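Asks: What follows is a set of structures for review.
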Structure I
Amino acid sequence: MQSRIDFSAAAPEATKAVAALDRYVVKNSGLPHHLIHLIKLRASQLNGCAYCVDMHVKEARRSGLGEQWINLVSAWQESPLYSAEERAVLGWTEALTLLADTRAPDADFAALKAHFSDEDITKITVAIGAINVWNRLAVGLRSQHPIDKPAIAA
């Protein structure tokens, strides 16, 4: 696979606008960082964005989240590992990322509403929208993730 264009160079102001929204989500929304990691990782998995999955797995590790917690995000419905709040966020992330198919079901919203305020639901929804913008840029324009150096066996 080859990159189509460098969107940051092609439209720096557009990229800065998306980055500003992401900065709000990460630094100013007040959402717990583990929920932001869940949103970014799950949406990126659903969208098939290798660039973003690679980045968000590494960020989650640097934040101190466990390997099992990170590795099972793709199979969250089958694992008892995630809290009710995390499961609600994961369900809402899937519903909005796959919006054309799901139409944001009432059941997914009700699960979210059981654990979060209207303000937090709005912020969670903005976070989902922000990572979906990044995914569309990276997948659509074929951004290439870095290749890590292989570990050398001792």
Structure II
Amino acid sequence: MAKTFNFSEAPGHLIRRAQQLAVAIFMEETAGFDATPVQFAILNALMDDPGEDQITLSGRVAFDPATFGSVIGRLEAKGWVKREADPSDKRRKLLWTTPEGEKIALQMKRAVSKTQQRILAPLEENERVQFNQLLAKLVTGHENDGR
């Protein structure tokens, strides 16, 4: 048995590297917008479901609820998101995109689409479909386990 672990072929390592590459490509393509992938996901999710509560939204975009509030705070500071207490439960925070936030998210769509194309560029068309299906299966399988 080898003394070392061959991490270069380990799924966890390859997923981490793929994430690093995906974020780097996203940041290149969206450089003029000053937004992170999570911020873009939040804006899009809020455009689909305005008035969503903060905890539910953190689950929808798969982001740690403990640090989610600080991300929302940065979006608020940019004027892209509005946060208000729920009238029926003041502890619960409801969120909306502002007109400026919606405008930015819509402007970013082309750059984000190009990002997705660049991420998958090394793969053949049939491999892209299969890759997305396998990633979705992997994520869904682990989410169903409660992770």
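Asks: Quick check: 0.90 is what I get for FRET efficiency 1/(1 + (r/R0)^6) of positions 52 and 124 (r between Cβ atoms, R0 = 25 Å, to 0.05), calculated from one of I, II. Which structure matches?
Replies: Details: I: 0.90; II: 0.10.
Value 0.90 for FRET efficiency 1/(1 + (r/R0)^6) of positions 52 and 124 (r between Cβ atoms, R0 = 25 Å, to 0.05) corresponds to I out of I, II.
Asks: Could you tell me which structure in I, II was used to calculate distance in nm of label points 7 Å out along Cα→Cβ at positions 60 and 84 as 1.7?
Replies: That value comes from structure II.
Asks: Who wins on Kirkwood radius over Cα pairs in Å among I, II, i.e. which is largest?
Replies: II
Asks: Further question: Taking percent of Cα pairs over 13 Å apart, for residues 44-107 alone as the quantity of interest, name the structure among I, II where it is greatest.
Replies: I
Asks: Suppose you compute helix-only ellipticity at 222 nm (-39500 (n - 2.57) for each DSSP H run of 4 or more, over all residues; to 500) for every structure in I, II: which one lands on -21000?
Replies: II
Asks: So, one more: I, II: which one has relative contact order in percent (Cα under 8 Å, 6 or more apart), as calculated, at 24?
Replies: Details: I: 38; II: 24.
Of the options listed, only II reproduces it.
Asks: Supply the structure label, taken from I, II, corresponding to mean count of other Cβ atoms within 10 Å over residues 76-83 with the calculated value 12.6.
Replies: On the way: I: 12.6; II: 15.8.
The read-out comes from structure I.
Bear in mind these aren't lab numbers, they're just calculated from the coordinates by the rules spelled out. Remember, predicted model here, so these are calculated numbers, not experimental data. Cβ atoms are built from the backbone, for glycine too; each structure is taken alone.
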